[in-house]
Structure I
Amino acid sequence: MSENPSTKTRVVAFGNQKGGVTKTSTVVNLAAALSERGRRILVWDLDVNCGSTRLFGVSQGINVFGTFEVMVGDESPEDVIIRPGDLDTVNLPENVDLIPAHTKLEGIESALTAKHGPFATSHGALRGPIESLAGKYDYIFLDTSPSMTPPTKAAYMAAGNFVLTAVPERLAIEGLVNAIQYIAHARNSGNPELRLMGVVMNQVPGRATRLSNLLMEEVDRHFGQGDPLMRRFQTSISASTIVPTVQQGGRTLFEEAPDHKVTQQYRKLAQEFEDRFAQLGASTLSQVGPIQNRVMEVANG
């Protein structure tokens, strides 16, 4: 893969400090939507549950290198990337590459200690590998874990941007606030460039309930205080059985149901996602500063 000096690579981590918020569905289908727009995307699976890896059809029985080997330093990211057409069982959309995860990520800290000594840390283990891919992709999506595992901590320290995902449930909203606190910690601990880019709401019921309306209002209260780069994305993803049904087959909505309402919503989300980055590019430092101060305010309650 050749580097394009004119390509600005955006490194975006996706997360929520709670599971079951369709984070991986957002990562995979947003990547597919952006690929339709001609963007090149690397999906980097950092979750020990291997969500993106499994969703793209890489079963646990397929022996491939990935995140573990890169973080330990045994392999370069270029050498573990799976590209469309590389494996018969893997269904990657055009322009979407994958660095897979494996359950052995559970032992990443002990592996780092064994190889690099007792003071080795995983916090900075993604920075160099990500920098080596600069200019080769438009976006690098970091699919994090709902718990603060070492790969997820490394994502907070390496990403430039963070997108929160949630569903209209009380615990998921609490997970957003916890994630905001971690963003604030990462900014204070060596990654001051980390920016919150907004919240994607998933599994929104077609006929809104009183509780779902209250929870959506709570998200807007926390993240919609006039800061355009923090607010909830206007495009929400509807609740639908099509998403888990398609994912069981290791494919994206764009392959199996290109005209479905939810697929169209992901296309709208991709447009809004890129518009938000364009808006950020037009912002001055003086405009960005107050926005990130708001992150600190939310983190502090």
Structure II
Amino acid sequence: MYSVKKIFLILLIFNLFTFVYAQKKQEKYVVVIDAGHGGTDPGKPKGKVNLAHEKDLNLEISFKIGKYIKQNMPNVDVYYTRSIDQFVSLQDRVELANKKDADLLISVHCNSNKNASIHGVEAHIYNLSMPASKKIANLVLDELQKGAKRKSRGVVDAKMRGRNLYVTQYANMPSVLIEFGYMSNQNEEKYLNNDENQNILASAVYRGVKKYFQNAAPSENRSKYYRVQLLATNKLLSSEAKIFEDLEIKVDIYENPENTKAKYKYVVGREYDLERAEALAKKVAELGFKNAFVVKIEE
């Protein structure tokens, strides 16, 4: 016979586990899905009349990913950076994800190369040292390789690419850009244009996302980064002023009312890697901003 104390203790433990499980089950997440290109920007043009431009393939695959997540993960809210064929700037795409305080940003693209024999899927992130971005990239690639039977070309970061990707660089959350195949490869382009194949690709991404959230995604600190200050003035200049036109990079303006001699500061870039920030400072110095220097930001 159990004593009253033992029964009470058993009930207490049971209720505790039930509460913890319920809390875990009710935990909400936000995923933003970004269909690359759109509107006047077709991305990679279609190879044949009866096929689709990259922008259209991206949108179809994005909707399918979102559908799988919504149907199978009720604790995840899904938002799209575009839901129709329209042009959306890179800044607006990232701004939406940041405003929604997303837990994850997935950007959908299809690839192209002069070598028509190249094929396979790739996952692009900012830096291999960013644990959460690297984890979702590997999980998705693993599912695309095993479940969708696609060739994995691995995880690629800014250093390997030789350049940044805006959506992986400026997002405040873990982010991955997935290249679902090469439209320059006739067989792969045909595969990408098939509705059932798109479902297979989308379900693979969904499974990767599910595993990502189920297995406690590692933290990724994006509140500390580097920017490059171009100059400081007491008179406000437009971010599109002639002096900035050769930069080909977004200029942000910070105002410091307490500094009467240099009230406005003009900065560019967002790098989590000091080496890349220093390279950017050198580049803008060569474009005429001789006094450019790296600034460490901690939000």
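All of the numbers you see were taken from the coordinates with simple rules; none came from a lab. In this text the structure is predicted, and so the values were computed from the model without any measurement.
Out of I, II, choose the structure whose coordinates give relative contact order in percent (Cα under 8 Å, 6 or more apart) equal to 24 when calculated. Structure of origin is I.
With log10 I(q)/I(0) by the Debye sum over Cα atoms at q = 0.08, 0.15 Å⁻¹ coming out at -0.32, -1.21, pick the structure among I, II it was computed from. Source structure for this number: I.
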